[in-house]
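None of the figures in this text is laboratory data; all of them are computed from the coordinates on show. For clarity, every value in this text was computed on a predicted model and none was experimentally measured. Cβ atoms are built from the backbone, for glycine too; each structure is taken alone.
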Structure P
Amino acid sequence: MIADRRSVLGGALALAAAGPSRATPEPVALRRGISLWPWFSLTREFPAPRLDYDWPPFQEDRPVPTADDLRRLSQAGFDFVRLPVDPGPFVAFGGARRTQLLETLAAAVDLILASRLSLVLNVQANAATHHFTPDNFYGATAAPLFAAYRDLVAELARRFGARAPGRIALEPVNEPPQACGATAWNRVQAALLTAARRASPAVTLVATGACGGLAPGLTALDPSAFAALAPVIFTFHFYEPYLFSHQGAPWMRDEPIYRALNAVPWPARSGTLDETLAAVRARMRADTETSASDKAAAYAATEAKLREYFAADPDRGYLDRQLADLRTWADLYGVPPRCILMGEFGALRSDARYVAAKAPDRARYVRDVRESAEAAGFPWAFWNLFDGLGLMDDAHRIDPALIAALGLTMPPGR
């Protein structure tokens, strides 16, 4: 982060001068959380040119946490969950069906609260759709669906803002696509947070930076701009280094090195470049769908990136350095570290669907990221309960190695 002394002091003084009054509630206290995707995600939208969803709009075979799952998360030591909600169906449907969707969401919120967990309610648009996309919702204040999105954010604030005082935060956007420091994103976020605050005077609001919600996007924000909207906390996502955390990710189709990437060690010095490249070649040989020329190009790019990875020798110290700018930003602007949420972190696991990090390496990485965040004073939310990055498998069994890596206690039961 680049800032001269005058601008830094000016921002800090403005934040102090416009800080919350005695009547302003404290922000939700968060420490250790986990995301619950895809409870209100994985939808059944019709293909173009249709612009609607089947009913019910969420895939019926998606993994959904049970009351027992939530109870066990609380017993393990989690104090909050982050619940991503796809806004598409809530915008597409009206009348009785929209009311039913909101009532279903309210029942989920009540179940979470009854499990002695606080909640970060995150509106998370799906980039894989053809119409209800992040760009159409909040690419700009003039985006075709922005008004509907803003109204949904306000409605969620109104419905849930006073439901459990001091236990619910509203995060209006997940990983905004605009460039770091983009004026367009600042305008969008200001409009969304203002609408939410007008709808609920007390709910904690969650602000984020652009460029995918990563740390450089957050440090590009001036937090004094949010003083009038208090209580506000800030969030960022952290998956560095991606060569480790996203190895084997099948959804990263625009970056073909990741699909065959496997056996990348953590920390880097616990393995060798030759071992990892041999594993990549073996994975590519097993791929019968990709052409030889595409494989050759992907391998060349993979080898170059892996040479950089091993040369950098990432370890716990690397993670600390990656978070240092955020802590500097917090200190310079007077933002308490407890109000900066590392809203996502994690790494793909190895199983039949993913060729990813070896289990011990994954656990070491999760532990190191968690400890690095805690050393900086930041609360965190692990991604995810289910899927390839999940704490639980398809049978809802908790991974004891990850529980240990997260500094939690294995709960009784399956």
Structure Q
Amino acid sequence: MRVVLASRLFAPEVAAAAFRLRALTTALTDAGHRVTVLTTRAPEGAGPPLETVAQVRRWPVLRDRGGNVRGYAQYASFDIPLAGRLLVRRADVVVCEPPPSSGVVVAAVCAVRRIPFHYYAADVWSDALVASGAPGPVVAVMRALERATLRRAAGVLAVSDGVAERVVALGARPERVEVVSNGIDTDVFSPAVDGSAADDPVLVYTGTMSEWQGADVFVRAMPEVLRRVPAARLVFLGQGSAERDLRELAGRLAPHAIEFRGVVPPVEAARALRAARAALVSIVPGRGYDFARPTKIYAATACGTPVLFAGAGDAAALVRDNDLGVVADHDPAKVADQMVAMLTGATADPAHLVAWTEENASLRSTGRRAARWVTGVGRLRRAPALRGSRRAA
């Protein structure tokens, strides 16, 4: 089959979507399909392009000050040219990544050309806007775009049961939704990335920093942590809309103990996780985003590093039920207690963490599952009613 992937993010950019689509591309080409990726020019410093497994077509786009394609103007700079790029590209099936504005463009072009498309729902964007306190009109527009995309998709790939339930509530037909778990590249994120295990009392937060994730709870906990473990250090890797506020808060509460390193290559993030006593992950509870399972959990466990999750919902259950670390309420005092405990004693078996990740969250396996679903549903598109089954990954 001729498969076209449309995404503003692709390797070598450092993002969960880029890793996920790289795995899908590899699985599709391994199965004998011809893949074309319509994406953006990678920012400077992202590393060499990885374009050996597929035909990757890059287009210049607007990026924000952090080098991200994030924001309405930035999305439009990708979405508008995408329409023309899709109109002239031969395809049997198209796979589209968020944002929903890209989904609407893909849905419109595919309707004109009578080509099936699949939407890769890594999260629910309108729910994320609600969780971050966005204005009502902005949420309403995003929800309308998301509904339109989900209702017209031949198939939807959801990264968890929680996301699957939300996309069905927004209009996707249940029989067209397949749960394909998020995953991590276990060739990069592994204990072998560095010979040194955790020696110094360091805690690491990796990835996106947004309002609904509430990473400020770790910063607010640091004064108490430092009182009990004076040598403790907290390292942030990544960026996001909440980064500026986090930096200001850190400067007031613990300026010499908290470091922000920005976006780093995956192998550097893996080294930092391997050398940390624990990885920090959080979601503010009660904002409508408790179904999320952040990929940063898998990045840590793949390196043999336990997770401290602050919050509730699916991610808390994931960590607790699979012995991946510890869970605390999203409260600075309770988080501080767990940070101290993880800095001063073992909380999980590294060998168990690595083995669990390889079996349950490897991108190799999730990429293969996604590839089977995409190509299978694509062949059924001309049937009067699309039928399938939703399997828990």
Output the label of whichever structure in P, Q has the greatest value of FRET efficiency 1/(1 + (r/R0)^6) of positions 114 and 218 (r between Cβ atoms, R0 = 30 Å, to 0.05). P
Work out the source of 20.9, 59 here, i.e. which of P, Q gives that when Rg and Dmax of the Cα atoms in Å, for residues 146-345 alone is computed. P
